[in-house]
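> See the structures that follow.
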Structure 1
Amino acid sequence: MKCISIIVLLGLLGYYMNTLYTTWLPTNYMFDPKTLNEICNGVISQYNTTDSKFDVKVMLKDIRNELASHYGEEYINKYVEEEWVFNNAGGAMGQMIILHASISEYLIIFGSAVGTEGHTGVHFADDYFTILHGEQLAALPNALEPEVYKAGQTHHLRKGFAKQYAMPSGSFALELAQGWIPCMLPFGFLDTFSSTLDVYTLYRTVYLTARDMGKNLIQNGKF
């Protein structure tokens, strides 16, 4: 009987959260995928990425600065070299830096210097992945040919869907997630306990995420 009660409560909680997902939760969003795409393309267009002297780090910093100029320095974190962390999730390994984290949204730069492939995960959020350099391949389970996303294009992974994805070496993207962000966190943490045992990276990820969520909730009133 106790087990049934817990299942019922979880079911009601899920139903309530899903209702809020389409009604109240979007009222807390400050980022717009279309605007982010335009900002990214504006910066990308200023660079000749085929030039042997092209420095992707400079472009990433410029994108961060354009985002801060548009949304405000209080909402976009500074580009701090030491705040890049590894990310192991869904069998893929990459690196990321958090630009914004709140309960309803996160904005990060994600990519891989050496390339990666894995499972996107199934999330209680919509995910918008704008390629900044390189490309991303993605596929649903029934696909026989990959979706290909090049620099300046945005890949939208809808809530509740999952894909296989791959990024060749040197590929980076601006990733926006909108939804119940705390529900996404276990996906980014569980590989630590099942395979990597990289407790330091887990600590850094938890610290940086919690710091920014707390700042945005308490100081900025951003849910």
Structure 2
Amino acid sequence: MAELDSDFIARFFCEAAARLEEQRDELCQLDGLVGDGDHGTSMANGFAALAALVRGGSSHTKIPGALLREAADEFLSHVGATVGPLYATGLLDTSEAMGEGAPWELNEFPRLMACLTQGIARRGKAAEGDKTMLDAWLPATPAAEASLARGASAAEAALCAREAAAEGARATASMIASRGRAARLKERSIGYQDPGAVSASIVIEALVETIEATPEAR
């Protein structure tokens, strides 16, 4: 069985960095409608830093928990905006859950998503329906878990997570923001997708792509 080892994490970071760079301007434009317009830059720069961290090669030999701990520090050092502490905490919580032991199996990827989500929620003190990135992260894990429980492969379950995250991000357009800069707009925030939820769905897409690229996932 394939594992969520350091090589997998490195491929995930690089895939997320590439996708976020492609969407940098679109995310900034979306954020400009409800915030200060820098979300695309923050996310693209943060994951670019993680990609640079793992491209050296030495990180691939580290145990996953140690690599994720390094990644948390790296993300926070490159992203000073609100999103920096949120993703850094998610990465750190995942690192602590993995500990110093062996890598988790590939079909435990919902556990990885759950740890990331837990850290983001704990740091941001937000919940589903608050029109934040959690509206994409929170539905992804149970969608994948339910798919695996029905006997789906890891790749099939990952697709369910992607669909749930994308739907969650789309649903934020009908919500009133209650967190962050967008909250000051109140009802005027209706009609716009939350940029954090959209970028979260992109990160989850990258995770899904990494899983699908793993032969044992099918």
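No value in this document is a laboratory result; all are computed from the given coordinates. Worth saying up front: this structure is predicted, and the values here are computed from it rather than measured.
> Quick check: 25 is what I get for percent of Cα pairs over 27 Å apart, calculated from one of 1, 2. Which structure matches?
2
> Of the structures labelled 1, 2, one was used to calculate helix-only ellipticity at 222 nm (-39500 (n - 2.57) for each DSSP H run of 4 or more, over all residues; to 500), giving -11000. Name it.
Here the read-out was taken from 1.
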